[in-house]
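Read the figures in this text as sums done on the coordinates, not as results from a lab. Not measured: the values here are computed from a predicted model. Cβ atoms are built from the backbone, for glycine too; each structure is taken alone.
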Structure I
Amino acid sequence: MKKDFFKYQAQTTPHPLAMEISHAKGSYIYDSKQKSYLDFVAGVSACSLGHQHPKVVTAIKEQLDKYLHVMVYGEYIQEPAVELAKLLAQQLPESLEKTYLVNSGTEAIEGGMKLAKRATGRSEIISAKNAYHGNTQGAMSIMGYEERKQAFRPLLPNVNFIEFNNFSDLDKITSKTAGVVLETIQGGAGFIEPTNNYLKAVKRKCESVGALLILDEIQPGFGRTGKLFGFEHYNIVPDILVMGKGMGGGMPIGAFSCSTELMNLLQDKPKLGHITTFGGHPVIAAAALATLQEITSSNLIPETLEKEALIRKHLQHPLIKEIRGKGLMLAALVDSAEVCNEVILQSQDKGLILFWLLFEPKAIRITPPLTISNDEIIAGCNIIINLLNNIQAKMA
C-alpha cells in the first residue's frame, strides 16, 4: 500500500507521515498493524465529534437509503440541506440568516469575496499578514505568506494586507475596499487571538467606509473555542461568516452565511452568481446536521473550556514557552523548530498524533475532538511531557 501511495497518489510534501490507516473510532486512529493512536489533531480540527460518531454515521446511512446527488445546488428542495441551513439560522445572529452550502472552507472564502465585490461594486480585498484562508487561487491571493504564493503568481489583483491586532493599519481600509477578510483567531500564524477589542475596531472601520467584514471561522467554528463560533467571544457580528472543517463531522463541507439582502445579490445580475454542483450534497448535509444538533444540544461547548484548563494544567514544562489559543484550538510554543519537529515525529511512535501549524515552526498543534475525555487528555499530555523531558536531557 505504501509503495502505491507514493507511486499513484499526489503528495503535498516531500515527506508525508505515511501512516497506513485501518480504521478510526472515538478519539483513536488505528494503523494497518492495529496499533492505536490517540488523536490530538482531529483531522486538523475537522472531526469535531471524533471518529465514527454514532449519530453522524446513522445520519449518513439513513440518507444513503433515500437518495444521493440529484441536482446542482439550489434547484431542488432537499431536506438535509434545508434543515441544516435552518438550524444554523436559529443559532446565529439574525443578520446571518441565510446560508450558502459549498464543498469546502476555501470555496466558502471564494464565495464570500465574490459577494463582497458584488455588494459594494469595489475590487479591493484586504487580509492579514500570516493569514491562511485556503489554497484555491482567490484564497491564496489573500494568504499573507509570500513564500507559499510566489510560485503561482500572478494571483488576484487589488489585494492588500494589514497586520493582525495592529490598530494603525486600519487606515488602509478605505472607500476602495470591498471586504476585509480575517480569521477570528489566526490559525497558521500560531493561534493568535484578537486583543483590545481589535475586531470591533475593524468592524467600525468597515462600517465607516462601506466595506464588508468577512470572518473566517473555518478553524474556530462549531464549538472549538467554547462558543459555537469564535466571534461570539468578541461582541461583534461579521457581515459574512465563513465556516468549514468541523461542521461536517468528518465529511467535506463549507458554507458562508449573511443577511438575506446580501445573499440575494448572488441570484441575479448576473444569475448564477455563485454555483456549485455538489454543494449541499444530501449525505454530507445530513452528517453536518447531525453534527450541529449534537454540538448544540449537549454540553460539549462549555466542556471545551474545562478541557482547555486541563491541557494547560498538564502541559507545563521548561521547553514550553506558552500555550496560545482558546478552548480546544491550542498551540504549544516550544523552544525551537527542532524541538517542535522532534516532539511531533516522536509522538507518533508513542501512540499520539500531533501536527504542525502552517507558518509558526515552533508551534505544536493541539486540536483534539470535542468529545475527547479528561483521561485521554491527561494521557496525551503525559506523552508530550515525557518526550520533552527526554529532549531536555539530551540538550543538557
Structure II
Amino acid sequence: MHILLVGAGLSGAVIGRQLAEAGHQITIVEARGHVAGNCHTERDDETGVMVHVYGPHIFHTDDAEVWDYVNRYETFKPYKNRVKTTSQGQVFSLPINLHTINQYFGKTMRPEEARTFIAEEQADTTIEDPQTFEEQALRFVGRDLYEAFFKGYTIKQWGVHPSELPASILKRLPVRFNYDDNYFFHRFQGMPENGYTAMVERILDHPSITVHLNVRFTRDKAGDYDHVFYAGPLDGWFDYELGRLGYRTLDFERFTHDGDYQGCAVMNYGEEAVPYTRITEHKHFSPWESHEGSVCYREFSRACEPDDIPYYPIRQVKEKALLADYVKLAEKARGVTFVGRLGTYRYLDMDVTIREALDTAAVFLDKGAETPAFVKPPL
C-alpha cells in the first residue's frame, strides 16, 4: 500500500519504519523544517551545546522492548534527572524527599519519623476524598509543603488555581521518605548521545520512506493514499468545525552564559511571583560532554493561541466534552487513524508514544484498511 503519515515526530517515524519494513510505500509530510517534532535537538553554533529546541525531553521507561528499540537507532547514555527548586529563598531537591523535608522544617528525621511527622502533623486528614489538586496536596503533604512547592508552580503552569484542577493531575504525589532525588523511578533512563533528531533521522532512513519537510497537510490529499496516519491536532483534521480543543503552550526566553549558570539541568521556581516556571540549562542534559559556554531557557506557560505550538492538552470538563464530539466524528471517518499526543489529545511521554506507535503499526499489519480511527481511544 501507499501510506501517508502526517507528522515526522516519534509517532510518524516509528509507524512509518515498521510499515516500510513490511513492504509498504511510506510518504511523510511535516509542517516544520525538521523531523523529531517537539523532541527536536540541534547543536548551538555559538557554544556547541546540544539544545532541546522545544524544551527538555528525558527518556525514561520500564518497557524493555521500547528501550531496545531506541537503542537500535541511537546510543543512550546514562542520565538521571535531578530537579532542584528555588522557593522561599532556598534551593530544595525535588521530588519532595527526606532531604527536602528535613531541610524545609529544619529537622534531622529518619524515614519513619518523617512519615509520621507528615501524616500526623502536616497532612489535612479532614479531607477524606480529595476532589481537587489542592485537596489532594493538602491531604497528603499539608499546607506548608503544598504552598512552597506545588501551589505557585501549578498556577503558572496551568493558568488556574489548583482548587479548579482535578485531583487526578496529582494522582501519585511525588513524596519519598528516603534521600533518592532521581525524579523518575523507571528501570531504563538515559539521553541519546547525539540527540533525538539524529535518532529519528535514522529511524526514517529507509528506501521505502520519503519525507517532505515544510509541507502543510490538507485533507483533500488523503484520497491519494490507501491509508493515512494523522499525528496532527485531532480538531485540525476537521478544520476546527466544532471549536478548538484547549492546550497550554510554552514560551522560551533563551540566553547564553559563560560558564555554569545554575549547576543543574532543571531549576524550578515554585513561587507565583516569579513569572517563569523553571530555567533549564541544556549542557547538563549531556553530562558526558564539556562546554565552556552555556545555553539556558526561561520557560513560561500560557494559554495556546491558534498560531502557537500546542504542548499540554488541558482535558478539563469542557475540553473532554468537545473531545467526545470530535471522537464521534473521527470514528465515522474512513481511511485515517489518529495517533500520538495531538491526534489523541492526550499527554504522552516519549516511551508511551513509541509503544503506541509500535502497537498501531502491528494492528495495521493485521487489519489493513479495517484499522480503526483510534487504536488507543482518547477518552
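Please state which of the structures I, II yields -11000 when helix-only ellipticity at 222 nm (-39500 (n - 2.57) for each DSSP H run of 4 or more, over all residues; to 500) is computed from it. Intermediate results must be reported in sequence, preceding the final value.
Values: I: -11000; II: -8000.
Clearly, the read-out refers to I.
To test your reading of the models, identify which of I, II gives 11, 32, 30, 19, 8, 1 for P(r) over Cα pairs in 10 Å bins from 0, in percent, for residues 56-183 alone when calculated. Please report the intermediate quantities before stating the final value.
Working: I: 11, 32, 30, 19, 8, 1; II: 11, 36, 31, 17, 5, 0.
This figure was derived from I.
Matching task: 26, 55, 18, 0 is the computed value of P(r) over Cα pairs in 20 Å bins from 0, in percent. Pick the structure from I, II. Let's see the in-between values first.
Numbers: I: 27, 59, 14, 0; II: 26, 55, 18, 0.
This value belongs to structure II.
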If distance in nm of label points 7 Å out along Cα→Cβ at positions 168 and 248 is computed and equals 1.7, the structure in I, II: II
